[in-house]
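Multiple structures are listed underneath, in structure tokens.
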Structure I
Amino acid sequence: MKPILEIDHISKRFRINHELTPYLNLRDRLIQLVTGTKHISKEEFWALKDVSFSVQRGESIGIIGKNGAGKSTLLKVLSRITPPTSGKVIARGRIASLLEVGTGFHPELTGRENIFLNGSILGMKRKEVVSKLDAIIDFSGVEKFLDTPLKHYSSGMQLRLAFAVAAFLEPEILIIDEVLAVGDAEFQRKCIGKMDEVTKSGRTILFVSHNMGAIRSLCQKAILLQNGQVVMQDDSAKVIEHYLTSTTIRKKSTDLRKISSCHRIELEAPHWVNESGKQVELLPFGENPCLRFNLKINETVRGLVLGFGVNTRDGNRIFTSHSMDDPQFVKSDFEPGVYCIESRLDLPSLAPGVYDVAYGIKDHSGATLVYSEDELQLEIGFTRKLKDGDQGLFWHTGSWKLATPTTH
């Protein structure tokens with residue numbers, strides 16, 4: 001069976017004009033306006049470079065990469081919003097795209113009229129649209145405003161209606177950009193659930209998102225773009241792991257200091273130490289990590305609460321640890337001096353990978369003395385080859401044995 005979507009050596013070039021405008025006095029500016037003379041240089045920018053891949057019917061493909069990697073440009077080419085400079089796209093099915101709020105909608109038409117307009121664009125007959133109308137209205141939640149011109153809708157209302165139309169009119173290929181980030185948390189959950197339903201029904205989805213959790217759960221495969229080129233195409237878990245690992249910037253603990261605004265304490269950037277107390281940047285899987293805080297207190301601080309939280313690279317909090325339950329920190333006065341405080345974690349089965357760490361220090365009144373969420377990471381290395389069953393945030397073998405069958 002031929003692929004439902006073939007992308008054959010697609011490239012897209014844009015020409016960027018740079019206006020070289022020096023500082024001008026009023027006379028020079030008036031002369032420029034009258035004569036129309038401007039100093040302009042032109043630059044070619046290739047948003048996509050020789051991109052090729054194919055999508056089989058029923059596949060869900062995540063497209064990931066840094067900002068500016070070419071993800072949105074690729075979707076616009078696939079949706080035929082902009083033509084490629086070279087190469088071709090072969091689509092063997094109806095395409096519905098949700099790239100921006102209000103895409104394919106007319107602001108002067110009502111919500112109801114826009115539903116039928118989108119249906120006709122997709123090549124659907126009026127009878128087909130009518131059969132889906134109630135489901136679209138119910139999902140979008142804009143029934144009260146259905147006969148109001150779209151220009152009076154908020155961006156969130158437009159998004160809900162646009163997604164409902166794209167999902168319920170059952171195109172063979174559904175293309176969705178990061179636009180879902182505009183919606184509230186409840187609507188995002190509804191959209192993710194509907195997209196999961198769409199993939200299970202055998203239709204094809206191309207999904208661009210910076211939410212790696214959504215890509216991992218919704219998409220069977222993923223494509224990593226970098227500088228307009230495909231650098232990896234594989235199972236979504238493998239591509240995400242490669243992307244997150246390749247974008248990791250190791251944090252250096254030397255010469256980094258967080259100083260509170262009131263100068264009550266000075267804190268060296270916290271660092272990880274292994275079981276022998278040696279500072280490390282990479283911890284082996286199976287070893288309990290220990291976070292060390294070196295701080296200097298300049299004036300007496302009553303009560304000291306240290307805490308940190310560990311997140312996955314896609315922003316999901318795994319756990320939080322703090323010293324609030326230890327009376328020696330909460331109830332004691334910390335006199336001026338130099339202190340070393342450690343927190344050893346009982347996490348021998350935390351899966352290999354890179355995790356972001358936020359940390360902070362407060363006094364007994366809850367006043368924040370130090371806070372940082374972008375300086376520290378926890379990196380756990382692989383000690384063996386990956387197995388097919390190695391999934392999840394924690395790799396725990398558990399206890400297995402043969403049990404005697406019971407009869408009921």
Structure II
Amino acid sequence: MEKEDRKIFGFHRTIFFLGLVSLFTDISSEMIYPLLPVFLISVLGVGPAFVGLVEGVAEATASFLKLFSGWISDRQQKRKFLVVSGYTLSTLTRPLVAVATAGWHVLIIRFLDRVGKGIRTSPRDALIADSSPGSEHGKAFGFQRALDHTGAVIGPLIAFFLLTFVTQQYRALFLLAYVPGIVALTLLILGVKEKTAAQAGPSSQPVQLTLRPFDHRFKIFLLIIILFSLGNSSDAFLILKAKEAGVSVSLVPLLWMVLHISKSLSATPGGILSDRYGRRKVIIAGWILYCGVYFGFASAQSSEMVWLLFTVYGFFYGLTEGGERALVANLVAPHLRGTAYGLYHFSIGLSTLPASLLMGLLWQAAGSQAAFSFGAILALFAAILLWLTVREESSEAVK
């Protein structure tokens with residue numbers, strides 16, 4: 001067996017190292033971003049509106065570039081170069097927040113960081129699919145998501161420890177975020193081996209950035225994803241609900257950590273379940289769970305209920321993140337995977353802004369119960385449509 005085909009702890013070498021890359025990258029980013037709004041307002045003196053501008057520009061940029069980077073990786077039949085380029089740009093620019101002296105400096109840095117994310121995400125997902133058999137796609141994506149969420153737990157803990165016992169200077173902490181970022185880059189360059197789309201299934205025609213080559217099942221899946229995402233607003237609204245239900249502000253970071261622990265623990269098992277029982281069934285189970293959790297948030301009036309709901313909410317991510325990405329791989333030809341993941345991520349990103357606006361408007365007009373109930377109803381509707389319209393049969397479908 002060739003070195004790049006060997007398994008490490010039951011995972012293909014490339015899958016294992018991409019998981020570690022996600023772990024250390026998220027440690028680096030989560031050492032910074034929970035503190036970024038505070039830094040912008042208390043140190044640089046900008047207002048909340050500017051904080052919203054920074055995040056809006058950043059996420060819109062990432063969503064737009066995910067579409068094109070996936071297509072380029074298919075057209076060039078190369079993934080790793082784009083993955084390395086994206087991670088390198090984010091790793092080198094993100095901690096530069098430490099030297100920012102004005103709000104627009106942070107805007108540019110955050111923009112470049114999200115450019116890096118946009119460049120790397122779709123080719124990375126395609127590389128994961130290329131590097132694992134169809135029967136293990138759920139397990140592979142679940143493992144990557146599990147380590148990503150683990151980084152979201154460790155990063156804030158490191159930041160808390162450093163701020164409490166070492167230094168209270170935000171800038172020093174931001175510079176230290178270079179360390180896990182450089183570790184991630186080293187693991188990526190040395191550990192991840194290219195397996196191109198051509199190896200997985202070559203195409204004689206240049207790949208076009210269009211929906212035309214995809215069959216109706218993938219197109220319908222994208223429409224259903226958009227529908228579900230319109231009811232899946234920013235998780236920031238969960239924090240607002242927690243405060244409304246009586247959770248102390250000082251406990252919010254711990255509540256957020258519990259959510260990420262739940263995500264991390266459930267991601268790999270959720271992916272494996274999708275390998276065993278089928279992507280569609282597990283995704284539908286996750287969406288129905290989301291429906292129940294959102295109805296729970298709609299009626300929650302105690303802090304104890306909020307803690308329970310946050311814990312269960314993490315299982316929704318575990319059931320869906322790996323399964324959705326694995327289903328994309330099952331529904332498209334191997335040489336179109338990069339473009340398909342670009343369309344998938346772009347569809348979600350396209351819905352993010354109107355979803356949060358709808359949530360906010362409903363909350364303001366009719367209260368949190370109506371707002372969360374709206375998201376729950378859309379999730380249930382999407383689950384029913386997925387069950388009725390999308391079948392998984394393909395050359396690499398789960399048996």
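Quick note: the coordinates plus some simple rules give every number you see, no bench work behind them. Remember, it's a predicted structure, so these values are computed and weren't measured experimentally. Cβ atoms are built from the backbone, for glycine too; each structure is taken alone.
General observations
- Among candidates I, II, the computation of relative contact order in percent (Cα under 8 Å, 6 or more apart) that gave 13 used structure I.
- Origin of the value -7000, where helix-only ellipticity at 222 nm (-39500 (n - 2.57) for each DSSP H run of 4 or more, over all residues; to 500) was derived from one of I, II: I
- Top of I, II by distance in nm of label points 7 Å out along Cα→Cβ at positions 46 and 358, largest first: I
- Taking mean count of other Cβ atoms within 10 Å over residues 166-173 as the criterion, the highest value among I, II goes to I.
- If Cα extents along the principal axes in Å is computed and equals 96, 74, 47, the structure in I, II: I
- Computing distance in nm of label points 7 Å out along Cα→Cβ at positions 6 and 286 across structures I, II gives 4.9 for structure I.
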